[in-house]
Each structure stands twice: as structure tokens, then as C-alpha cells.
1. Out of P, Q, choose the structure whose coordinates give FRET efficiency 1/(1 + (r/R0)^6) of positions 157 and 189 (r between Cβ atoms, R0 = 30 Å, to 0.05) equal to 0.20 when calculated.
2. Between structures P, Q, where is Rg/Rh (Cα atoms, Kirkwood Rh) highest?
3. Given structures P, Q, which gives the highest value for distance in nm of label points 7 Å out along Cα→Cβ at positions 125 and 245?
4. Comparing distance in nm of label points 7 Å out along Cα→Cβ at positions 21 and 205 across P, Q, which structure shows the greatest value?
5. Figure out for me which of the structures P, Q the number -4500 belongs to, where helix-only ellipticity at 222 nm (-39500 (n - 2.57) for each DSSP H run of 4 or more, over all residues; to 500) was derived from the coordinates.
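Coordinate-derived values only; no laboratory data. On a predicted model such as this, the values are computed, not experimentally measured, just so you know. Cβ atoms are built from the backbone, for glycine too; each structure is taken alone.
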Structure P
Amino acid sequence: MTNTINNYTQNIAKTLECEIDSILNFTPLFGGLTNHSYTFEVDGKKYVYREPGVETDAYINRKSEFYAQLKAKELGLDNSLVFMDQTEGWKISNYIENARYFDYMHEEDVKVVIEKVRYLHDANIQGEWEFDLFQKIQDFKQEIGDVGRSHFSDYDDLSERVERIYECVSREGYAKTLCHNDIYTTNILFQDDNFYLIDWEFAMVADPAVDLATFIVCSPYDYSTILKVLDQYAGGTMSEADKHHFIGTFAVTGFYWMNWAIFQEHNGTDVGDFFENYAAYTRLFVEQAEYFYNL
């Protein structure tokens, strides 16, 4: 572990042009599911060092992350980035003092987040990397092999149903734009009146419904509350066509996160309650989508 920390501090010293001895209070920062993060201080200023977790290169594109971070800064959604190594994936960010995490049960928090997500989508930022949801599911399925079936008895059934739903939503031709694709509690910070949407690892051009899907499958919401969130996003009552598309995409995205969780657990990372939550939401949205699309 000492050699590993030495590598981290060497990266910091090179980036901030400081002596290693001037890097103080190097302390683990807990909260994320896959990466290793630490806070530290140099010349009285506090920073965060992020080192990618094991096997994250199997599903994270660091060049896309860096591009998205720059766009997020331009939009005023996250100006915390100091430096990121696009090859190795480590990065240094400014520490956001006196910040708190987003609360799903706080109405004003939800209002702000939905407004910011809509702002991101309305910016219509394009890029060369696309979050191909269905292909990413196939990639995870190939990585985990038969492991999925050992975790969920209905895995194969869900997989077949999700594929049919994906065929429906993909035919609808919804415009794609830059999305964060990992919007949930620990990636949303409030600092007084300031808002930060951090950790753009999964960010790529995608169907905007994917952003809402991730936000929802990490929530404690029941179905009626989810429909209210969709109306908030729409700025009024969401049209039936849009509602069908979003719920269908929620089913596919939920299954993506199910496979992500299986992959993480298989590689020794405990994802906690998210494991069962993703599966429960996937089943819910699959049933609703099948009703909407007469499948």
C-alpha cells in the first residue's frame, strides 16, 4: 500500500509542481462505489485525488470523461477539475468545502437537480463518444458469463424482455445529447447556493432518458413519485409518447445497472443495496413498458 500511495503523491507533486513533503493530510475519502479517492492539502489548499478502481477500464472511456468535464465546466455544472490523466484515469480536483450530498426526499433538491439535468440536455452538446446502452449491456454479459443467472433466477427472462423493449424505444429516434449517465446522491453536491454535478466518468452522448433512468434506479421512489419526476422534467404533464419512451428506457437502463452491479460484485466490489434495487426497478419498468408497448 505504501508504494501505491507513493505513486499517488508523485502524481500530485508533478501536477501541482510541489515537493512530496508538502503534501499533507493524505486521507481516504469514502462514498464512491468503484474508485479510490483521497483528500490532501498543499500550501493550505485542499484537494481530492481520484484513482480509478479495479477493472474500471473495462467500461470507462477516460477521453470521453475528460471531454465531458470540460463541457461541464463551460456550463457551470462542475468547475472542480484541476487535472486529469486521460491514459491512466487519475485526476485531481479542488475540494468543495462545506458541501452536502443531494437528498432524494428534499423537494427543493429534486427541483434543482431536474432543472440542471434539463439544462444539460437542452445545451445539445455533441461528441465523438456515444453511450450505446444495449451494446454496453452485451459487453457486461460477455464479461460476467453465467454469473448473472446465479444471482437472479429471472435473469434470462429479463434479458429477453429488455431486448424487445429496447427494439421499441430505439425505433422512436429520440435525439441524443451529452449526458452524465451517473446522476445520483454522491455525484450531486450542494454548497450553499452552489450546485455541483461531479464525476463525469460515464458521460457520453446518449438518449436523455438514460440520465433520468440512472437518477431513478438509485432513488427510494415509488411509481407515482417517478411519474411526478417525469412531469417535472417535462415542465408540465409529460406526453404519453414521451412517458412510454422514458419508462421503456428506464427498463433497459435498469438492466444495464443490474449487469454493472453483477460485474462489480464478481470482481470483489460490494455495491450494497444498489444490487437488489437495480433488479427491483428493472422488473417494475419492464412490466410497465410491456404494457405501454403491447409486448
Structure Q
Amino acid sequence: MNIHNPYRNEGDWYRGSFHIHSKFSTCGWHNLAELALAYRDYDFLSISDHDRITTETEELKNHILFRALEVSGDCHMLLVGTGAPLEGTVDHTFSPEHYQSLAQEAVAGGGIALAAHPVRLDGQHWQEEDLLQMSSLTGIEIFSGDGIHVEQDVGFECWDRLLSRGQRLWGFGNDDFHHWGQERRVWNVVHAAERSGRSILDAIRQGDFYVSSGFGFDRITNDTTSITFYLQTGAAQFENAYKYLTLYGKDGRVLAEKTGRFTEFSYPVRGDEGYIRAEAYMNGGYGAFSQPIFVEP
């Protein structure tokens, strides 16, 4: 039995978001100085305006800043890199083949590509069959902080279906910020070797990160037969909180559940899970969502 754990448990944790709009998008309300204030304690950001790589970013010089854009045809896709993820003008006409070529270009240049808000049925949503054709995608947004389409902001069931059909995609959480009230709702916590753009993207490609809406993991480890999830500690409100932990496997099957005041949980791997991912919540509903750990019998 092989357990493919993406968490290397070395380096430090860095917090950031890849989906933020500025006044350079028609839907964005705020200038870059206001964004710097809203996300002042984040380690990394990308300004992902629609079909445009925003470079007027002097106000964000204290952040690790990625160059990004949101490809904005019938389906939306984020392309992110340490440099411009694409060259030239972006044609956002949607087809799986065209979006695949855009994603492939971004990834070949050292960047990442992710499907944005894939279950937003009121617009810009993805058909799962189209996602299955996108072999260059790094992942999908499993949690969007948009807040306007609350019932369509989480994509865990879609993610489980794609994973169960063999599409190995990491899960991302981003605000999709346009205006005040959408900031700091959900973010990515990346376990990188150093505080640099290259190191953060390397960790993301590895899957060494989790999604948070206020709670977290200290580490996730394994041996040859088990996986241990260490929940966030370091403050009394985390250590003493009542918590809910659920592990999911192939086809969204619930593998294990635990509730109570605890800080770690070990799961004995059977070998037939396909993958194992964790959702952890604490009092108040603050959550942490792991990447899938793939299991081969």
C-alpha cells in the first residue's frame, strides 16, 4: 500500500489569496492602496483582473505579488505566475481545447491554472465533463468568498466527483474580492521552504497547502499504515474549542468522523479509500480543508 502525502512538514506557513479584483476590472470597486490595506497581513496576493494582467502594483510592494488574470469567457479560469502567465492579448472565447492551451502555457512558464467558482450556476459555471478534459489545471476553487451566491460558493461535491474519476486536482480557497465585505473570508495557507514566490508556487504544485476560513492544521503526517491530522493549536481559542472532523474518500464516502475537544486524530488506512481528505471545523463554523492524500492498494 502506498500513501501519497503532499504535506512535507518542513518550512513555514504563508497565507494568501489568488482571486482579487481591482478598479482595473469593470466589476472592481477599489484601488491598489485600498487592497493593500484590506490584505495588509497576508503574505502573498495576486490581482486577477478580467482578461488583463495588472502591473500598476507599487502599493503592494510589501507582499509577495504574483501576476495573474481571470480568463472571463463562458467559464472563468485563473492563471497565476511569478511573471506574466500569458503573452499578448487574451482571447477568452470558451472551449475546453482553448482553455487547456491557455492553462498549458501558464503552467509551462512555471505558473498555475485553476478553474474559478466551478459550481456558480447563475453564470460562469463549469461542466464537469469539460473539467475532465483540462489536463493542465492545477486545481479548482472549492471555496469562494464571493458571498453573493452563498449556496454556490462551495464546490466540495464537484471536487469529490472529479477526484473519483481520476482527475488529480488541488483545492483552492479565494475571496473573489470586488468590494468591501468580501475580503478575508477564505484563503490558502501554504507550507513553503521560504518566503518567496517561487517557493510558494513549488509548494502549491506539490499540494502542500490547505484552505482556511479561520481554522487550520499544524501538520499532517503519515507512516506506512496511518495518517495523523494535527489540528491548529498555539492559542487557547483553538486548543479548547469544540471541533468537528470528517474524513472523505472516493465518491465522497465518509471514512471517519470525530467531535469533541481534541487536537489530533489518527486514521488507520485500509487501502481502498482512493484518496483521503479532511474537513475540520471549530466553534463558530471556522473551517480548514486539506488536500487529498492519494492511496494506492
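1. Details: P: 0.20; Q: 0.85.
Structure P accounts for this read-out.
2. Max of Rg/Rh (Cα atoms, Kirkwood Rh): P.
3. Q
4. Values: P: 5.2; Q: 3.0.
Of structures P, Q, the maximum of distance in nm of label points 7 Å out along Cα→Cβ at positions 21 and 205 occurs in P.
5. Working: P: -16000; Q: -4500.
Working through the options, I get structure Q.
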